[in-house]
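Undergrad: Structures for review follow.
Any read-out appearing in this document is the output of simple, stated calculations on the displayed coordinates, not a laboratory observation. Please read all numbers here as calculations on a predicted model, not as lab measurements. Cβ atoms are built from the backbone, for glycine too; each structure is taken alone.
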Structure 1
Amino acid sequence: MLSIRNLSKSYRKGEVKAVDDLTLEVPAGQIFGFLGPNGAGKTTTIKMVVGLLRPDSGSITVDGVDVLKQPLEAKRLIGFVPDYPELYPKLTGLEYLNFIGDVYGIPTDLRRRRLGELLEMFGLQDVLRDLIQTYSHGMKQKLAVIGAVLPDPALLILDEPMTGLDPKSSILFKDLMRRRCDEGKAVFFSTHVLDVAERVCDRVAIINRGRLVADGTMEELRAKARGQTTLERIFLELTEAAEGEEAEGR
């Protein structure tokens, strides 16, 4: 579903390597966790996948569509929730969702049916006609999630999606991600909440300083991390080992 090949991105005229020769494969039917310390390159990678940043080198395809060569076709396949959603404050929630529906060309009847299910799931029915500027952070996060899922994209990309969601919404959202993957779609999400990633993800990739440290199922990562049992311990073991190897190579 998502193929990232030899992806690199630098800042400050090449002085800072944010993403360094990253290669990942995210198959259809999987929830794929993308983990790393602060500054590891997660958000930079995601911004390149969704077309907000242009890579220095490498390729990205979504369901066979090249993100760089066919940007509009690729964006039609993607639903995206950034870590801090920038919504239109002077629109109501309903106006914003109808705007998303118009952009993606979703027929009115289908739009109403999908919105009915999603609004009930996240409990936004009562504030739908209020201006977005009156929403709390959690309500904005829910609205952003609904807008991303509304077009029924093949690939859902999420940067810290649980931030601001209440416990009930978090549970329902996890169920929603699983149902989408059961339908043959894919979810790619970044998070710092490692216990959530451990419970939810079919596969996990860990990056550090822009480089891939590990990629595999929990069983495969446990084997690589000398028998560590939790994702938190695996994460610490592998990132510290990678930093040690990098220091030795200098």
Structure 2
Amino acid sequence: MTSSAPRKQRPQFLLLQIRDPDDPIRAHEVRCFANALECSEADILVHDLIHEAPNHAQFQQVDAVLIGGSGKYSVASGGPWLPAALEAFQFLYQEAIPTFASCWGFQAFARALGGRVVTDLGRAELGTLALTLTEEGMSDPLFRELGSPFWGQLGHQDIVDELPASAILLASSERVENEAFTFADKPIYATQFHPEMTRTDLLRRMEVYPEYLTKITGMTVEEFRIHCHDSPQTTLLLGRFAQMVANNQF
């Protein structure tokens, strides 16, 4: 969305969450985004998608929208809250509102615009994995700074099997083709990996969701710890996105 109005020096963000009220990762996710965006947690407003559909006016009152992961909710299996969430994502696209979606948000945004999401444990990914930029990724103003290959923190069993027709594929992994996308002339990015998370953050989540770790890898947290490492390239991605929002570069 291009505007001649000057941006505030400190962008304000709206995080759309899909987590239960007692999920300890609710607060952890806000901290992760704040750290990656290099902003205060007070600069991130939070809206619970499970219990209430977002008001479109909320999107117009912030500089950018964030969509995070989920504790136990699936885009593929859905729920009564999902149609309203998908409609909200369609609105973000139609109005070209700056948006960054990761993991569950990546899957939901793809489905909202006509992509296909399936649950496939055979292609599930969990840990610090290598990703490769596509040709479009290597020329994208946000992603080209990553280099290729680059490391990302991942944890998912839902797979975006088909991207929306209008999406531009930016990155792939060895196991999953669709790992990141954007749209031409839209200030919207989505990643299957978590640029808001460090190795420490990923391990914290596995301590909270050990059953998820066992289901996908069969490892204990201590065993899993050995296979994870830092992902310095991707931890800078959201900071650059925030700078582009603040400088009205979209």
Structure 3
Amino acid sequence: MHARFYHPEPLAVGQLIELTAENKHHAARVLRLKKGDFITLFDGNGGEYLAHIAVISKSGTTVAIEDFHDIDRESPLHIELAQAICVNEKMDWIIQKTVEMGVTSIQPVSTERSIVHLSDERSAKRLHHWQKIVISACEQCGRNQVPKVYPLTSLLHWLSQKKTASSVNGISLMLSTAATTRLSQIAQPAASVPITLAIGPEGGFTADEGMALEHAGFIPLRLGQRILRTESAPLAAISALQAMWGDF
């Protein structure tokens, strides 16, 4: 498999394009690619492009796009993850691994028990950082469509903006240690039905937050008898969803 690079502008067969500064550095300094080497490019609009390095120098790296392959590695499940924000390393891990597992979009939310609180400026920087992690994960795992990370917002504000599950014919699930419903008890959704998964912070959602989620149509769900950490819970839940209904 050739080295894969995300290109932020639309691609087409026959183009000569300059790699971004970051991709140029990775190609030349990290991977030690040379003129004539083949790479794979994708622009997030589906499919991928075979290209070869035409020029590689200190001033820039030009690649020639030769062919398009309409390859789709997306999960059949449309999963939106609403993840309570946590410390940097854990949040980075969650974003990277859930993208690898096929999540469609990620909505970071602040909750009453969240231990991380970001100013608007820091939030904007973290959003940019998280989206770069998403792109890197797509380059690594072979996805040709790039999941979106939405700006950080409060759980209650997000719920106020979100339509209820019944209004969009989707399924909304929230992990809760007090829940009695298991995933095996939920009917498999029809194809293309969106699944929203809400994961709380360390300590879980408060009682008021849990009530607000249920009022918005979320089904409390329990995964086994053990209490999972906030960085383990989304991976376990998405793995279970993919194993039961998806492509695992």
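Undergrad: Hey, log10 I(q)/I(0) by the Debye sum over Cα atoms at q = 0.07, 0.15 Å⁻¹ derived from one of 1, 2, 3 reads -0.25, -1.08; which structure?
TA: 1
Undergrad: While we're looking at this one, here's another question. If Cα extents along the principal axes in Å, for residues 51-90 alone comes out at 31, 18, 17 when worked out from the coordinates, which of 1, 2, 3 was used?
TA: 2
Undergrad: Now for a different question. Given a value of 4.6 for distance in nm of label points 7 Å out along Cα→Cβ at positions 11 and 107, calculated from one of 1, 2, 3, which structure does it belong to?
TA: It was calculated from structure 1.
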